[in-house]
Structure 1
Amino acid sequence: MEASGRLILLSGPSCVGKGPLCHALKTFYPNIYYNMHRLVLYNSRDKRPGEREGMDYYFRSREQMENLREREDFILLNVRGDLQGLDVQQLLKLLRQGQDVLFEGNPFIPQALWNWPALSSVSMLKVFLSPISREEILWLKARKADIPVLVIDMMRRKLLRRTQRQKGSLTAKDLENVEQRCSSAPEELKLASCFDWVIPNHDGEDNENWTCFEYPVGDAFKSLQTFALILQEKKPAWGEKWERELWPL
């Protein structure tokens with residue numbers, strides 16, 4: 001049975017704003033959001049404050065995750081120091097029922113999905129949320145800036161603010177986790193050119209523009225409008241398409 005549903009992949013570096021973007025879509029475009037089934041991944045990390053089992057992730061121990069590696073229909077990857085996994089058969093079942101499925105997370109899982117043989121005929125819409133725009137990259141390149149180092153520092157600051165807001169004081173383990181996540185950002189940005197659309201967004205998960213006011217403002221507003229238009233198969237003014245040579249190797 002062929003899959004008639006569409007797989008929507010929303011990806012980007014840790015703390016770039018994927019979570020608040022999905023929440024804003026649910027709040028301001030419920031007709032679009034609730035027309036998709038949210039895909040839930042398995043994860044070996046501990047819950048963050050406010051996260052729920054089966055809603056945000058299926059939280060499992062590292063040993064339990066390693067045991068899932070033996071399944072042929074299970075994708076298991078080491079992502080930013082955590083083991084993350086996806087049940088491919090569960091995904092196919094939803095798609096074959098005609099449901100559109102939304103994935104929100106790191107770009108390494110989508111890369112595995114579009115290379116998975118059983119999903120070769122599945123319709124996919126790939127959207128990458130980037131902490132830097134194409135115009136900024138070209139401007140920085142012209143000045144011979146070390147762009148990966150700059151991006152790592154940008155993401156480190158976002159991640160530190162998010163973690164401090166969630167936990168207050170930070171432990172050595174928290175700081176190690178922040179470094180793993182921000183250091184992964186340049187490698188993840190290498191995959192942006194493989195996505196149908198790139199949305200530049202400086203308002204990460206640490207930014208008050210998502211929730212401090214009654215409505216999203218700034219880049220949060222632009223990202224929401226762009227994502228909503230893309231999901232409606234309309235051409236957005238704020239969306240970008242990146243050539244492979246754009247991101248520094």
Structure 2
Amino acid sequence: MKKKETMIEVNNVSMRFNLGIEKGFSLKQWFVDLGKRKKKDKTEFWALKNVDFKINKGEVVGFIGSNGAGKSTLLKVVAGVMKPTKGNVKVYGNICPMIELGAGFDPQLTARENIYLNGAVMGYSKSFIDEKFDEIVEFSELREFLDVPVQNFSSGMVARLAFSIATIVEPEILIVDEILSVGDIAFQAKSEAKMMEMIGGGTTVLFVSHSIEQIKKMCDKVIWIEHGVVQKKGGKEVCDEYTSFMNQK
């Protein structure tokens with residue numbers, strides 16, 4: 001039997017935040033805190049605690065849990081956006097993180113300009129964007145708004161443009177955080193179809209959604225996180241256990 005190829009290893013990862021500093025860091029606050037190191041920081045918060053799992057090539061893994069459970073933080077750690085306080089993450093392949101779509105846009109620039117800006121941030125050359133420009137615009141359905149500043153876009157329009165840029169290539173690993181719930185119903189269906197196409201092509205996917213039906217439909221493995229701790233890892237049956245847990249709260 002052929003050995004499965006590992007794409008992601010999350011090894012005993014914990015993530016700590018200091019809620020006092022996270023609200024707004026200042027040099028003055030840093031010196032104040034320096035003098036308080038002997039005292040336990042009451043604002044200390046562990047978003048992730050000893051999270052451990054592996055994901056193999058081609059697997060579509062859904063992450064479920066209550067609001068604030070640590071799902072989005074975990075995806076940011078895997079994507080390299082955040083460095084864990086403890087533990088480590090090993091990734092074997094190129095990642096396309098679809099987290100906080102549109103965060104890299106300049107609101108004062110037009111949609112046309114942001115396509116090139118965002119493409120450059122993602123590592124695409126100008127010639128590549130030139131080649132893919134019409135494909136991006138057609139998928140986003142925003143051709144008539146190309147020369148409108150993004151600050152005048154609705155959140156749904158921003159997400160449509162960002163999704164269209166992010167999916168012009170088929171990465172080895174795709175990280176998706178709640179983006180299939182943006183835009184109108186027609187665009188949601190279009191986005192889901194695009195996702196399924198990428199999954200069919202062998203892309204490894206990490207997927208966060210509050211829609212349990214969506215998780216069941218798209219994922220073959222499920223990881224349930226609560227208060228930063230992995231509660232259960234398994235197949236679609238984990239969704240039923242989570243639903244039962246939520247109904248009893």
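Computed from the coordinates by the stated procedures, all read-outs in this text should not be read as laboratory data. These numbers were taken from a predicted model, which means no experiment stands behind them. Cβ atoms are built from the backbone, for glycine too; each structure is taken alone.
Here are the numbers for this structure:
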{"quantity": "Highest-scoring label, criterion being distance in nm of label points 7 Å out along Cα→Cβ at positions 70 and 118, among 1, 2", "calculated": "2"}
{"quantity": "Distance in nm of label points 7 Å out along Cα→Cβ at positions 158 and 222 from the coordinates reads 3.2; which among 1, 2", "calculated": "2"}
{"quantity": "Per Kirkwood radius over Cα pairs in Å, the highest-valued of structures 1, 2", "calculated": "2"}
{"quantity": "At a computed 2.9 (distance in nm of label points 7 Å out along Cα→Cβ at positions 94 and 110), which of 1, 2", "calculated": "2"}
